[in-house]
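Down below are the structures I want you to see.
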Structure I
Amino acid sequence: MILRSICDMQSWPWRKAKGETRKALAAYERILARDPNNREVRRAYQKTKIALQPTVTAFTLTTGVTAESNPRQVRGSSIYHDSDVSLDASLLMYDERSLAGRRWRTLGQAGGHVFLEQNDLNDAYVSFATGPVFEISRKTQLHIAPGAAFGTLDGDWLYNDGLVSIALERRDKGNGQAVTTTVRYRNTNSSFDGNDGLIVQVDGRFMFTNRFRQGDALYFLPRFEYSEPGGSGPGRVFQSALFPGDYIEYGGRVLYYMPVANKRIYLGAGFGIFQRDYDQNVALGAKNRSDLTLVPTAHILVPNIRGSKFDLRMDYQYQTNDSNDPFEDYDNHVFSATTVRKF
C-alpha cells in the first residue's frame, strides 16, 4: 500500500508533462484518503487543483448620461449653484488565472465624466491592482494586490496613488460577503492647492439572496474612510471619492432589489447615511466641521434588453448634506440612465 502511494506520487511529473493533470489530481486524492496528514502530498494536491482552474477574463463597459441639479454640491444661495448634464463612461477589468502554483487576480478600472457646461468638473481616472489569491478555507479567499491610480481634472493632472488592496471574501450558497481594505498614499498637484497624504478605506459588501421572494437581493454596504489629503479645488472635488478632503467618514448603504414581470425587470430602493468629521475649522467660530449626508435612492434594472447583451439601468439619488458649517449645506438630485455590457 505504501509502495503504491509512493509510486502514485512519483508519477506526478510524468503525468503533468503528458498533460494528464486530472489523473495526477486523482492520484493525490487517493493518497490523501489513506493519509490525510501528509503535508507534502496536500501541497502538491492544492497546486494541481489550482492548475486545473480555468483562466477567467471579464470586462464590464458602462456608458450613460447623468443629470444633476447641483453637481458642485454647494448651498442653494451660492452663485455656483446650477444644474448640468454629464456624459459618463467606465470600463472594469477582472482577470484571474493560475500562475506559479497559485491563483493570481488582476483588477483594472478606467473612466470619466464630461459635463456639457461646467467643463472644469470634467475628470478621468485609471486604477490597476494585481496580486495573489490565498485559499483561507473552502469558502474563503484572501486577495492581496499592490497597485497604482491616476486622476485628472479639467484636463490637468490631479493626483497619482501608490496603493495596496487587501480583500477578504467569502461565498456560501450564492451569498457573497467581502471586506476590502485599501491603503494608498496620494501625491497631489500643487496647482490645486492640494496636500499629499495617506488614505485608508474599508469597504464591506454583504449580499443576501432570496430573503423575501425568489430572485431578490439585499445588500449591506458599510464604509469607513480616513483621509489626509485636502485642497481648495472647484466645488465638490475635494469632498468626493475623486479627491477626498481631510476627514474621517463612516456609514453605509442598504439596497434591495426584487424581480417583477417574470424577472424581466428588477426594481430597487436604498438608503445611505454617512457621517464626516473634518479636521478643519468652520464658519461662525465652530472648531471642527461635522457633516451628516443622507442619500435615499431608487433603481430600475432591465437585463438583456430585447434579447441583447446589454442591461439598462435607471437610477435616482437625493443627496442632502447637513453640516455645522451652514455654508456647507447642500441638496442634489441625481438622475442617471446607463447601459451595461459584460464581455
Structure II
Amino acid sequence: MKIWKLSADLDKYDDLCPKTPFTADELQAFDGRSLKALWKPLNVEPMEQKKKHKWGDYPGFTIPVLSERALQILKPLINNSSEELELVFDEKKYTAINVTSVLDVVDYEKSIYKTFSDGRKIMFFRKYAFRECEELKQHHIFKILDESKNKPFVSDAFKQAVEENGLTGFEFELVWDSEEQSVQEKAAPATTGERNHADATGMPNEQSSTEAEGLAYVGDLDDEVMAEINREIAYARKLFWIPKYSEGKDLAARVYKAVDKVIRTGRYPRQYGDVADVAVGLGCLYGHALVTGYGWKWKGVGSTAEDAVFSVVSPDENWVNPCMVYLQKILDGENENTTLLLYNMIEKTMEQKPERKLTFLT
C-alpha cells in the first residue's frame, strides 16, 4: 500500500487565486469542515497576469481544483471524502474540491516529526508512517489531524487514475510504502532512541539564554533535512515575492516587512495552512539571511541529538538562533517583531563572548 502527498506542478502550469483574497478566518475554514451549505460561487483569476496561460487539469490553488475532465474521472474515487465547490473562471471550467475526510491514521511510533515548544503541536513531519487500517483503505483522498489545513494525501489508485488518463498538472510525492516499511522493520527494527516521539519536541521550551545551559549538543543536519529547508526557502521566496538574489541584510529586511504585514493584516499566502506554516517558511528565510550575511550554519542544537532544535549557529558556536520558533513567537504575538533589529545587532554581538557556548540569541 502506498500513500502520496498531492501538489500542483507550478513549474509547467499556471495557478489560480481568488479575485478577492481570502481572509485569515476563511483560510482557517479549509480544515476538513463542510463548507458547501454556505459556499457562494467564487470568482478566481490567474495568479500571474500575462498574455498566455497554460492550464492543466490540476492548477495550484488554496485547496485542490479539478478540471471538468479530471472531476469526471476522479469523482468515483473521491466522492465519499470531499465536496465540490463552484468556481467562476472565464478561461476554463474548474471545480474546487474541499477534502472533508480528516483521518486519525498516522502511526506516530514509526513516524519522525518535530513539534513546537508546547511539545504537542507538530511542526512538520520528516517521515510519515500510517496504520494500514480499514479507515485508510476507504479513502482515496484525505488529510490527517495534524495537518488538516495542508495539502491532502492520496492513494495509489488515485495516482494511477491520473496517469492512466493522461491528466496534467498533478505532482505526487511518495510519503509511505507499507511494503518498504515492512522490509526495513525486519532488517533493522527501530529503537526508542531513533524515533521522535511527543516527548522529543525538537523545539526549545519557554527558556531564556541563561536557562539554556543544559544545551550540550550541536551537530550537522543530514542531507534530507537540509534539502527540506532549502525547499522551504525556495517556496517562501515565491510566495512572498522575494527575489533569489536577496540575501543577508536585504533578505532580513524583506522578512521583517513580510512579518509586519502578516501581523497587521492577519493575512498570509493562501498556500500556507496556518500561522505555524508561515513561521516555518519565514523562519527558514530568516535563517538563510544569517547564513548568507554572517556565515552562520544550519545545525541541530539541544541537550541531546534526539531533541535537537533546527537552528542557525555562529561559526564559533557561541550564538544560536532557533529561527522557526523565533518567528512563531513573533507571529503569535508573544514577542515584538525584532527580526531586522536583531540582524543588525548580530555583528557586534558576535564580537562578544557569552558565559557559555550555544547561547540563544532571539
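What follows draws every value from the coordinates through simple rules; no lab data is involved. The structure presented is a predicted model; accordingly, all values stated were derived computationally and were not measured. Cβ atoms are built from the backbone, for glycine too; each structure is taken alone.
I, II: which one has distance in nm of label points 7 Å out along Cα→Cβ at positions 35 and 251, as calculated, at 5.9? Write out the running numbers ahead of the final one.
Numbers: I: 5.9; II: 3.3.
Going label by label, the one that fits is I.
I have 100 for volume of the Cα convex hull per residue in Å³, for residues 115-178 alone, calculated from one of the structures I, II. Which structure is it? Can you show the working numbers first?
Values: I: 100; II: 109.
Of the options listed, only I reproduces it.
Who wins on mean projected area of the Cα convex hull in nm² among I, II, i.e. which is largest? Walk me through the numbers before you get to the answer.
Details: I: 22.0; II: 19.0.
Structure I comes out on top.
Looking at distance in nm of label points 7 Å out along Cα→Cβ at positions 107 and 291, point out which structure of I, II has the largest value. Kindly include the intermediate steps, with their values, before the conclusion.
Details: I: 2.4; II: 3.2.
That would be structure II.
Ranked by relative contact order in percent (Cα under 8 Å, 6 or more apart), which of I, II sits at the highest value? Walk me through the numbers before you get to the answer.
Working: I: 12; II: 18.
Comparing I, II by relative contact order in percent (Cα under 8 Å, 6 or more apart), the maximum is at II.
Of the structures labelled I, II, which one yields -4000 when helix-only ellipticity at 222 nm (-39500 (n - 2.57) for each DSSP H run of 4 or more, over all residues; to 500) is computed from its coordinates?
Values: I: -4000; II: -9500.
Answer by label: I.
For which of I, II does distance in nm of label points 7 Å out along Cα→Cβ at positions 43 and 99, calculated from the coordinates, equal 3.0?
Details: I: 2.2; II: 3.0.
Only structure II yields this read-out.
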